[in-house]
1. Using relative contact order in percent (Cα under 8 Å, 6 or more apart), single out the structure from I, II with the greatest value.
2. Tell me which of I, II gives -21500 when you compute helix-only ellipticity at 222 nm (-39500 (n - 2.57) for each DSSP H run of 4 or more, over all residues; to 500).
3. As an exercise: semi-axes √(5λ) of the Cα gyration tensor in Å, for residues 102-165 alone, calculated from one structure in I, II, equals 20, 13, 9. Which structure is it?
4. Taking 1.2 as the value of distance in nm of label points 7 Å out along Cα→Cβ at positions 134 and 230 derived from one of the structures shown (I, II), identify that structure.
5. Can you spot which of I, II the value 94, 31, 29 was calculated from, given it is Cα extents along the principal axes in Å?
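Where a number appears in this text, it was derived from the coordinates with a stated rule and is not lab data. Keep in mind that what you see is a predicted model, and the values were worked out from it rather than measured. Cβ atoms are built from the backbone, for glycine too; each structure is taken alone.
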Structure I
Amino acid sequence: MKEKGIKMSNFKVGIQLYTVREPLKQDFEGTLKKLSEMGIKGVELAFFYGELEPDALATLMKKLDMEVCGIYERFDNICNPDSKVYEYAKALGCKYLTCGLGLQDFRDDFAGCVAKFKKACEVASSKGMIVCYHAHSHEFEKIDGKYIMDKILAEVPPMAFEADTAWIKCGGADPAGYIKKHLSRIPLVHFKDVKADNKITELGNGEVDFPAVLKVILGSKVGWVSYEQDNTDLTPLESTKISMDYLKSIL
């Protein structure tokens, strides 16, 4: 492992901070420091900014030698050019804003969702940023005989795709195969593992074939692989250590 963190070919390895949301609430800087010590140099924020203003957060990230590879936010905020998320993204040098919607939103008004996506992409583009749709398993439900995720990408050409290995598998698709299908639209990938009963688990303990995914993304436009785990029977930091050790072993 190099001093700057794990790096393999075209991409770097980070973490979606939702994984350690509880420790962050208790000790924001201390938790980030522990992640950095594990070799994690990239983070994706999710709603929580450590109660710091944009410039203060940027100063902290620089102090820790960490990058912000993405910011997960609500679509309404991304659609609002005056939203503070753009102040954070600019201060942090973050290019990608990630987001998602619920299944009922699509069932109730798919055309309305597409209109919102196009608006978000338009506003983000005016700020020099890119919107990435982060799919969960319900985007692999079908509307008009097609996966919702396929329809989103077909109808909103400016939108990028943040693929999540566990949710693709839970949705009934093959992670490596589905990522390959849309590889040109994917700058960010969430590495997340899931057991046969669809329970989220530490990387390497579940059903996802990560070496196959790595084979697909090597040499592609994927810039970041971010580990994420929604819940665990361990402490979040213990869980993260197990998963990062696994990542190091396959990289």
Structure II
Amino acid sequence: MKISNLIFLIFPILFIISCDKTEEIVNLLDEALTEEEVTEGLKEALTIGTDTAVSIVSVIDGYYGDEIIKIFLPPEADIIVDNMDDPLLIAIGIDVLIEDVILRINRAAEDAATEAIPIFVNAITSMTITDAFEILNGEDTAATHYLKQNTYNELKEAFQPKINIALDKPLVGGISTNESWNILTTAYNNIAQFIPEWNEVNTDLDEHATKKALDGLFIKVADEEKDIRNDPLARVTDILRKVFGGN
């Protein structure tokens, strides 16, 4: 119920109660939130949270330097990592090849991250009053869940081509991530073919890198949301302080 309706309903009561009580009720009404304020506050929280999250992951070492969201090799390559201490793999410098690919995958994710901004903006703009109240009364990451539900497929469609371009882009030494990955898997497969218990590795990186890049991005969005909900210092605007509390 909007404040205007509440005032109409209780106005007659104000004449029959004490002045102190009247002032108390008026103060409560002043502090009450309208539907519009809740929606505005949630949209602002999401805008700030997503902008901050993207700015964190889209810089050099945004993924690679963060152990929580750092992207490693796809599961198909576990057999390479598990056997990297084998003398034959040591001889071809497999550890250096592995770390080179990991670095390049993370660079690709960092390069693609800015694609998320317009997609997040569209989802935030489309938020309804019902969405806003569900988010406000939800868990610490309810807004992140809302965004993930409403943007994941579109983000994947936007990220994957950018990831592909980034994976094909010559980076260190004029070699692309995909070329580095092929060097790694070819070196391993040339030895694996002579060892029955070692499976050959033949997989593309783009699907894996895209999924992990999005997982990491939403982890950072969730971190920002929890900060705004739980830390008064993170509520940097008047509307955030009004909706989430704090001075």
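1. Comparing I, II by relative contact order in percent (Cα under 8 Å, 6 or more apart), the maximum is at II.
2. Of the structures listed, the value fits II.
3. Working: I: 20, 13, 9; II: 28, 13, 8.
For semi-axes √(5λ) of the Cα gyration tensor in Å, for residues 102-165 alone, the value 20, 13, 9 is produced by structure I.
4. Source structure for this number: I.
5. Working: I: 47, 43, 34; II: 94, 31, 29.
Here the read-out was taken from II.
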